[in-house]
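Student: For reference, the structures are reproduced in the following blocks.
Read the figures in this text as sums done on the coordinates, not as results from a lab. Values in this document were obtained by computation on a predicted structure and should not be read as measured data. Cβ atoms are built from the backbone, for glycine too; each structure is taken alone.
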Structure I
Amino acid sequence: MFNSVFIHLITNHFPIFGFLFGAVFLFYGLRKDDRDIRNFSLFILILSTILTALAYFSGHNSEEIIEKISGISHEALETHESIALIPFSLAIIVGILSVLHFFKSAKFISWIILVLSLLTSATAVATSYFGGEIRHHEELKLNHSKE
């Protein structure tokens, strides 16, 4: 019913916003020393890790489909794919640390998770930028109208 391109398109914002919101809630929970808010943030981060993995793996499958479409920048596609490994790897680390943090709570682990979550979100923004460069209709129209 759903193809990998559709799944990729609906999950690719979670690496940006999920880790950003998770980090904000974690910071608030740390500042207020509220375990419930910290646990809620860990839940957001674990869910974001799962959805990031889904976005990453559906992206690999999507490549097979969109490579055949005219107007696709293969250079941008390859750049997007290689950069995507960075937020994916960071997300896996954040997810593992978040799960472990439920069982062994320590403030320094919370701060490490917070920093890594922000890095995950920032590198996902860069990945998104290159994903957006794969196909831009307005650029194609401008280039054809100049010829």
Structure II
Amino acid sequence: METVRSMLRHKGSEIFWLAPEATVYDAVAMMADKSVGALLVLSGGKLAGIVSERDYARKVILKGKHSHEMQVKEIMTSPVFTVSPSHSVEDCMRVITSHRIRHLPVMEGDALVGMVSIGDVVRSIISAQAHAIDQLSGYIEGRYPA
């Protein structure tokens, strides 16, 4: 069973973040520049929230507001659901599904150590299934070690 720690080893643990006082426009520009769907919001080095493309669409665009005039803290989601490096991929899928979210910050104690997305979780599950299929095929075909 793969853990969040091993997912971060494969994908990397780079964290993209901004301050709650940043403009929503800056957040959207950073998401586009980094090709990500969400950014963490840090205040005083601590996780304060998360802002996503979904937040932008629902809380700015649909309400006719202007991204240059709004601060991230006005639309960010807080508190944030998190996981630890020792959580399993299945644990992540359960949190993502039950709370209808797409991104999970990874906390080790009070330290932010990465973020996983629904795409990372799905990739991990597909990889594990492909490995299991290969092992079963090998067993059926007699390719297993004697």
Structure III
Amino acid sequence: MNIHKVMELLPHRFPFLLVDRVLSLEPGASVEVLKNVTVNEPCFQGHFPEYPVYPGVLLLESMAQTMAFITYTEAGFERKPEQIYFFVGIDKARFKRQVIPGDQVIIETRLIKCSQGVAKFESIAYVDGEVACKAELMGALRDIEK
């Protein structure tokens, strides 16, 4: 799934669209995405200009954005324009490796369970086959006021 399809599914836009490509997808179960980290990203102006490190909170946000692909592509699911899939929780987040400009981050996310409209996921971000971050994330589809 290329960036055009990603933008159809996710409401995020620059500078907060943090997924570049969907590599594989099993609707309702799991997704694998690619995030290219470039030195031109706005966060590097202030997040250690002399030693640019991708902020952990943005890596977690990249991971959180992957949850929506699993939900939005599930069989029989139809997202209404007044709905957004929100990041509502995080547990067991651990950072194992720095992410720097030039890295390609591969994020694998899988659904653990869904109950009462809140879904729990396991997400792992890799760089060059090494774990950069892993966490359990929660998301919920909610109506928004326009």
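Student: Among the shown structures I, II, III, from which was the value -5000 of helix-only ellipticity at 222 nm (-39500 (n - 2.57) for each DSSP H run of 4 or more, over all residues; to 500) calculated?
Tutor: The read-out comes from structure III.
Student: Here is a further query. Taking FRET efficiency 1/(1 + (r/R0)^6) of positions 67 and 91 (r between Cβ atoms, R0 = 25 Å, to 0.05) from the coordinates of each of I, II, III, which one would give 0.95?
Tutor: The structure behind it is III.
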